[in-house]
Every structure is written in C-alpha cells, then in structure tokens.
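All of the numbers you see were taken from the coordinates with simple rules; none came from a lab. These numbers come from a predicted model, not from an experiment. Cβ atoms are built from the backbone, for glycine too; each structure is taken alone.
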Structure P
Amino acid sequence: MCSGADTDILQNSSKAEQTKFAGIGGTVFFTAVMATIAASYALYTVFDNLYASIFFGLIWGLLIFNLDRFIVSTIKKSDTKWSEIKQAIPRIILAVIIAVVIAKPLELKIFEKEINQVLLEQKNELTLANKEQIANQYTPEITSIQGEINQLKQEINTKETSANTLYETYIAEAEGREGTKLLGKGPVYKEKREKHDATLQELQLLKSENKEKISAKETQIATLISQQKNQETTTQPIIDGFDGLMARVNALNSLPWLPSFFIFLLFLAIETSPIFAKLLSPKGEYDFKLQDAEDAVKVWVTQKVNQRKEMLQTDISLNEKVYADISEEEELYDYKRKKARELMQQQADAFHKSQQKIIG
C-alpha cells in the first residue's frame with residue numbers, strides 16, 4: 001500500500017514481487033516517519049508548544065508520505081531505459097528537495113549542543129554591542145552634564161583660592177612681613193581684611209548656589225544612568241530569545257560542513273532509493289500484469305470511441321435520407337406553404353398597424 005502498487009495485481013504476483021514492493025513501501029513509510037520527527041522538532045523551536053508541534057509535524061509527515069508515494073507509483077516500466085530516466089528526472093529533483101527539508105531539522109537536533117555554544121557566543125556579542133549602542137545614546141549627555149559639574153566645582157576652587165590668598169595677604173600685613181612692613185593692624189590691614197571678608201562671603205554664597213546646581217545635575221545623571229540600565233534590562237530578553245529556527249540554521253552553517261553534508265547524503269539516499277530501485281530493476285511479473293491491465297483498458301476505451309463515431313455517422317446518414325424523403329412529399333409542401341402565407345399576412349398587418357400609430 002505504501003509503495004503505491006495495485007494491491008489486487010500484487011496479491012496475484014510472486015513472492016519476489018511482493019517483497020520488492022514491500023521494501024519500496026517500507027522506505028516510503030519510514031521516510032515519512034523521519035519527516036514527522038524532523039518537522040515536529042523544527043516547529044517546536046518556532047512555537048515552543050509540544051502538542052501543536054506534534055500535530056503539524058504529523059500533517060507534514062503525511063504530506064511527505066503522499067508525495068513519496070506519488071513519486072514512486074508514477075514511475076512506469078517501459079521498453080527503453082531512456083524513457084524511464086526521463087520519467088525519473090523531475091521526480092529525483094523533487095526527492096532532493098524533500099531530502100533537504102527532512103535532513104535540516106534533524107541536523108539541528110543532532111548538533112544541538114554545538115549550535116547552543118555558537119548561539120551563546122553570538123548572544124554575548126549581541127549583549128556587548130547592545131550595551132555599547134545604548135551607552136552611545138546616553139554617554140554624550142552624561143559627559144556634558146559632568147563637565148558642567150566640574151566647571152561649577154572649579155568656580156568654587158578658584159574663589160576659594162582667591163579667598164585664601166587674601167587671607168595670607170592681610171595676615172602678612174598684620175605681622176609686618178609684606179605690604180607696608182609695619183607691625184600691627186593699621187588702615188592697610190583693615191582694607192585687606194575687608195576685601196578678604198567680602199571674598200569669603202562671596203565664596204560661601206557661591207558654594208551654596210553651586211551645591212544646589214551640582215546636586216540637581218547629579219540627580220539628572222543618576223536618572224540618565226537609571227534609564228540606561230532599564231533599557232539594557234528591557235532589551236536583554238530579546239537577545240536571550242535569539243535562538244529561533246533561522247538563528248539555529250545560521251549557527252549550523254557556521255559549523256564544519258562535512259558532517260551535515262553526510263547526513264544530507266544519507267537522507268538523499270533514503271529518499272531516492274525507491275526511485276532508483278524501480279529504475280534499476282528489470283520488468284517483473286507485476287509490471288507485465290499492470291501493463292496488460294492498462295492495455296486492456298486502453299483497447300476497451302478505443303473501441304468505445306470508435307463505436308460512438310460509427311453510431312454518429314450512421315445516425316447522420318439516416319437523418320439525411322429521412323429528410324430527403326420527406327422533402328419530396330406534396331402534402332408537407334402544401335401545409336408549409338399555407339403556414340408561410342399566414343405568417344406573412346400577420347407580419348403585414350402588424351407593420352400596417354405600427355405605421356398608423358406613427359402617423360397618428
């Protein structure tokens with residue numbers, strides 16, 4: 001049944017013929033089983049649902065079974081090998097395509113550990129690249145704000161240095177080491193002390209104002225860093241989920257090609273073996289009986305077509321003779337003449353009435 005053979009003819013054939021077609025049918029059946037397993041695994045990597053994967057895998061297996069059965073059953077043995085080869089060429093091409101479709105998911109399962117290692121490396125690279133891209137969005141702004149903070153701190157340091165300098169100046173004046181060189185707190189000392197006190201007040205005010213500005217800018221930087229971390233956390237699951245069917249196929253292609261190629265050759269051999277078995281095997285008892293049955297049907301159909309042609313030709317000849325005889329009868333001629341006269345009179349009356357209506 002799986003080989004697509006006529007079971008009625010095969011049951012009346014020899015055991016050797018039955019064994020040959022049982023082998024062909026077994027190959028077709030187990031190819032469909034492997035196609036079901038391969039499709040179920042491939043679909044599981046897509047849907048992550050066991051029952052849906054098995055269901056659609058069974059449908060795919062039945063489709064492959066039907067295609068293989070059709071390919072094998074439509075190859076007919078003929079008197080010349082070249083005609084058989086011409087029959088087989090398109091079927092071999094289709095078998096190659098089916099072999100690729102079946103082998104690829106099984107390759108993914110067989111080399112799953114190696115593929116997972118490749119995917120892990122790719123995920124790590126994607127994670128680093130993702131962090132770098134996100135950082136490029138926030139780093140310029142953070143750097144700019146940090147520069148503003150440094151500028152505010154520099155203003156405080158500059159003012160503080162100025163205040164310290166003024167402090168040393170008026171102390172040195174009081175001690176007589178610099179300025180007027182007079183010991184004691186004279187008018188020059190008071191002038192320098194007032195200048196220092198004014199600068200010190202400005203320093204305190206500047207520290208207070210810049211501290212608020214620095215605090216606000218540090219809060220802004222903390223917000224940007226938090227947004228950056230949140231974006232990294234949000235996008236990471238997308239990278240973690242980078243293990244779909246296409247990603248695994250690409251990862252498989254990055255592995256050495258020779259093992260995958262041999263697996264493909266194995267399934268190609270399995271898929272094309274029924275075709276080559278039919279091509280290489282000589283005509284057997286089943287083939288002769290099948291050809292005899294088909295020839296009998298062909299002869300019967302040809303006879304039916306010829307009979308219909310003869311019946312049609314005879315009917316045409318009889319009709320011609322019958323109408324020829326009737327056309328010579330005087331009674332039929334007079335009757336038809338009478339009816340034609342009545343018809344012409346009715347047409348003349350109808351035309352006269354229509355003209356009267358137009359004239360008014």
Structure Q
Amino acid sequence: MPLIFKGVDIVMYKQNAAAKFKSMANKKDWNILAFETSCDDTSAAIVRNGRIVLANVIASQIEIHNSFGGVVPEVASRKHIENINSVLENCIKQAGMRYEDIDAVSSTYGPGLVGALLVGLNAAKAAALSLDVPFVGVNHMEAHVCANYISSKELEPPFLCLVVSGGHTQIVGVEDYCTYKLIGQTQDDAVGEAFDKISRELGLGYPGGPYIQSAAEKGNALAIKFPHARLKSGEFDFSFSGLKTAVLNYIHNNKDASINDIAASFQYTAVNELVAKTVSAAKRFGYKKIAAAGGVAANKLLRETLRRQSELNGMRLYVPEFVYCTDNAAMAACAAYYKLKNGKYDDLSMNANPSLEIGQV
C-alpha cells in the first residue's frame with residue numbers, strides 16, 4: 001500500500017526522529033530504505049545492517065538516452081518523477097516488508113545532476129517525514145566505495161579505492177567507514193567520459209563502456225600506441241583529455257582503421273594508466289587492500305589487470321558485483337548505515353549538491 005502522508009509538523013517530526021534514532025541503539029537489525037537518482041537510473045533499495053540487501057530495484061533509462069548519445073538532464077529528471085513511486089512500491093514488495101519495518105530513510109544528495117538528485121532527495125524526505133524516522137543524506141561517490149562492503153562482507157577499512165565512473169576518476173584512501181582521503185583525481189575528463197565519447201565517435205553506443213569492451217575483445221590492444229599523459233600536478237592525478245583527443249584524431253585521420261583495434265588500444269592504454277597509479281599509491285601509503293568502484297569498475301580488463309598487479313605486489317583486491325558497480329540504491333543504504341553508526345543523520349533542510357566532493361560534509 002502507498003505511504004500515507006499526515007499533516008506536516010516539522011517540530012514534532014524532529015522529536016520523533018530523534019527518539020527513533022535513540023531507540024535504534026537497542027536494536028540488533030537496522031532496515032534502511034534508500035533512493036538513488038543522481039543520473040539516469042531510478043533506484044530504491046532496502047538494506048539490513050549495511051550489507052544484507054533485501055531489495056534493490058533499478059529502473060534504467062539507457063534506451064532513452066542512447067538515442068541522444070548521452071544523458072539529457074531534463075529527460076532524466078522527468079523520467080525519475082514518472083518512475084519513483086513504482087520503483088518504491090516494487091522495492092517494498094521485493095523485500096517482503098511493511099513501511100513500519102523501516103528504521104531510517106536515505107538518499108543521494110550529490111554529486112550528480114541537480115534536477116535528478118532532487119527527485120530522490122525529496123522522495124526520501126517525504127518518506128522519512130511520513131514514517132517519523134531519521135533521514136540520511138549520502139555522498140554518491142562514498143556510496144560507490146561502500147558497494148564493496150555489500151559484495152565482500154569481510155572487507156573493513158583501511159583500504160585504497162579506485163573510483164571510476166562517467167563523471168569521476170579518483171584514488172581514495174578509506175581510513176574508516178566515514179573517513180576518506182583524496183589521494184589523486186583527474187585534472188580534466190573522467191575515464192568514463194572518454195569511453196562514452198570514443199564509443200560515440202566509433203558509431204557504437206551509449207554508455208560507452210560495454211561497447212568499447214565488446215569491440216576490444218575482437219581487436220589487438222598493441223595495434224596502436226596511444227599516449228599517456230605527463231602531468232606537472234600530483235603524482236597520483238590523472239588526465240584523460242589528451243588520450244581522448246589522440247584517439248578521436250586517429251579515428252578522423254584513419255577512416256579505414258579497424259574499430260576493434262582502436263577500441264582495444266584505447267582501453268589498454270586507459271586501464272594501464274589507472275592500474276599503475278593505483279598500485280603505486282597503495283605502495284606509497286602502505287595499503288595492503290585495494291578496491292575498485294563505479295561504473296568503469298565493471299570493465300573486465302580493468303578488473304583482471306588490477307587483480308594481477310595486486311597479487312604481484314602482495315595486495316588483496318576487492319571489486320563489487322557488476323550490479324553494484326553502476327548506480328544503485330543499495331550502496332546508498334550501506335553508506336547511510338555507517339553514517340548512522342557514526343551517530344549522524346541529517347535535517348530535512350538538506351539540499352542537493354551537484355558538485356559535492358568525496359569526504360565533504
């Protein structure tokens with residue numbers, strides 16, 4: 001049955017939410033409902049104690065945005081509004097729960113597309129208000145890191161995490177469940193964006209990652225030597241604009257070149273850059289565990305190369321299951337759990353922050 005919204009009394013809600021949070025200390029199991037709408041996937045999930053996924057429902061918009069060659073923010077926001085209620089209902093049904101079983105509600109509040117973020121954020125606030133439970137705002141990039149806790153129940157901080165997506169490329173030190181240290185990041189394009197642009201130029205499809213990977217499997221990764229960026233900035237920073245431009249120029253100047261060889265050579269160059277700096281950072285700062293997160297972490301060559309280099313350097317690698325690499329609400333619920341365990345939840349006045357950085361409060 002749908003949520004029933006009562007008259008709004010913010011003062012009363014704050015008192016009830018505070019009482020609920022206090023009472024949670026005596027509960028063995030915490031059931032957290034989360035929403036994720038930072039880009040083009042509408043998702044709702046219920047996760048118990050941060051790592052046990054009871055339901056994780058995702059409504060994808062890939063087919064819609066594929067025709068545009070990328071995400072159209074206005075379209076994404078409208079589809080979130082259309083999808084959010086049915087996704088929530090399916091989530092509750094899949095979990096086999098009642099709304100009264102929910103202990104807290106969370107949502108991604110940044111980074112992402114501001115219009116898209118607001119849909120999930122407001123849905124979470126409304127649910128928290130209706131259920132008189134704490135509301136928790138979640139950093140989307142930190143949620144990606146937390147996806148590893150769902151797939152690897154034994155994983156605990158500290159560890160180093162390579163966070164790679166369409167909008168971000170970062171090396172993050174995870175010092176504790178709610179403590180993050182940014183070690184390196186891209187100075188221009190994210191690696192996922194490079195995959196998308198090159199895929200589109202090759203006439204493949206969106207999102208670029210799966211299409212590039214598929215084409216690369218039929219090509220020669222050593223056929224074309226593409227350049228690695230040489231940065232004057234941080235030792236563990238990245239730059240993919242030069243690589244992207246080099247590949248695009250090659251495509252324009254070599255009309256008869258093999259699409260598969262171009263895809264394979266680009267992927268090989270990008271992956272080697274990511275892995276080399278990640279392993280080097282782990283060695284420099286003494287991490288014995290490495291994790292990967294974000295949509296690009298689903299790339300097979302990246303996972304295989306990270307695993308091989310981790311083993312060679314006496315490190316253990318953790319990667320999420322494929323479903324938890326792309327945007328999903330289960331990872332947001334996991335991040336919310338550890339925020340609550342750290343004694344923190346948020347006020348309903350929280351707004352979307354499209355430029356939120358990892359570790360930023």
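Observations on the structure shown:
- Structure with the greatest value (metric mean projected area of the Cα convex hull in nm², for residues 139-306 alone, set P, Q): P
- Comparison of P, Q - label where FRET efficiency 1/(1 + (r/R0)^6) of positions 107 and 315 (r between Cβ atoms, R0 = 30 Å, to 0.05) is highest: Q
- Among P, Q, structure where helix-only ellipticity at 222 nm (-39500 (n - 2.57) for each DSSP H run of 4 or more, over all residues; to 500) as derived comes to -32000: P
- For distance in nm of label points 7 Å out along Cα→Cβ at positions 195 and 275 computed as 10.3, the structure of P, Q it came from: P
- Among candidates P, Q, the computation of FRET efficiency 1/(1 + (r/R0)^6) of positions 99 and 347 (r between Cβ atoms, R0 = 30 Å, to 0.05) that gave 0.00 used structure P.
- Structure from which -0.31, -0.86, -0.99, -1.12 was derived, log10 I(q)/I(0) by the Debye sum over Cα atoms at q = 0.07, 0.12, 0.13, 0.14 Å⁻¹, options P, Q: Q
- Each of the structures P, Q was assessed by distance in nm of label points 7 Å out along Cα→Cβ at positions 51 and 83; the largest value belongs to P.
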